[in-house]
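Below, each structure is written out as structure tokens.
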Structure I
Amino acid sequence: MPLYEYRCLKCRKRFSKLLAIAQRDEPQPCPACGATESKRLVSRVARLRSEDQMLDDLADSMEFAGDPDDPKTMRRFMREMSAAMDEDPYEMEEIFEEELAAESAGDDE
């Protein structure tokens, strides 16, 4: 059974329902307010990609991201890479900050 998304016309909340195709056009009750006035929405589509495809897409986006020596650019790229690889973006940020701190300490000597 497919998952359909609806918007309540009374409270404007968005909700999802797992329904048979025959039931999809029937008004669905809103779980937030209970109103039966709802509108079926066009759902977002997810595209499954392999790890290699994700890395290729990231490499392509890096070409147009800006200056690779700019810390802000690299920080944004690291966040995107972490998200694409389902890793904790804050862990990658900590590693990046440690690298910057080590470089700064080396410059002060």
Structure II
Amino acid sequence: MATDQKYVDYIIDQIHHPAGITYKKMFGEYGLYAGVRIFALVCDNRLLIKPTEAGLVFIGKPNLASPFPGAKSYFLIQEELEDHDWISRLVKVTVNELPDPKPKKPKKKN
């Protein structure tokens, strides 16, 4: 089951972050970004936050789920999504722990 665009829009509306929250379509699903850092996936209408130590401390006992078979586990966020302050704080502590993406290498000319 593919993710519904309305669900992605709802998630974006719930999260407040100084860098802003954007999304990119990826393989029929979505990646969520705060600035240049990808911090979550939205797959099958489920919000999956990248696991970090700070996120684990914040959540306590997270529910875990994989975005697809064989993938590593992420923090599955369900009812907590309705609390925009809670989800915004989780995103903030998660993003603060994630590294910036590596710069892309320039394409070689033939």
Structure III
Amino acid sequence: MYLRYIVNASKAYMRDMIAYINNNYSERITVAGICAMGHIGKNTCIELFKKYTHMSPIDYVRNVHLQNAINYLKNSEMSITEIAYAVGFNSASYFTKSFRQFYDMTPGEYRKKV
């Protein structure tokens, strides 16, 4: 019975933390902020993200940023710089670098492709 409580609590923490990330992706999100939303410590947060998403919290946040960027690239005329800031990156160059690492092309190349 106690083990079931731990599993359910872990899922509730993840639900709260992921909702926080999805609702605030355009703002600066830190591991401390994620932990606060889950009401858990940093090590527990990292363990839960690894268990349920197979990513660190920061990698998960970056993935959310990039997924939202894809939507902007497909459905808007915003510049790459505007998209970078809209999805929560602090610079267009870091956005482009992250995008290239994940998709093997720049945001501009992706936009032309789709």
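What follows is calculated from the coordinates using simple rules that are stated; it is not laboratory data. Bear in mind that the values here come from a model prediction, so they are computed numbers and not experimental data.
Given structures I, II, III, which gives the highest value for relative contact order in percent (Cα under 8 Å, 6 or more apart)?
Numbers: I: 17; II: 25; III: 21.
The structure with the largest value is II.
Taking helix-only ellipticity at 222 nm (-39500 (n - 2.57) for each DSSP H run of 4 or more, over all residues; to 500) from the coordinates of each of I, II, III, which one would give -24500? Write down the numbers at each step before the final one.
Details: I: -14000; II: -8500; III: -24500.
So the calculation was done on III.
Work out the source of 0.99 here, i.e. which of I, II, III gives that when Rg/Rh (Cα atoms, Kirkwood Rh) is computed. Write down the numbers at each step before the final one.
Values: I: 1.25; II: 0.99; III: 1.06.
It must be structure II, since only it matches.
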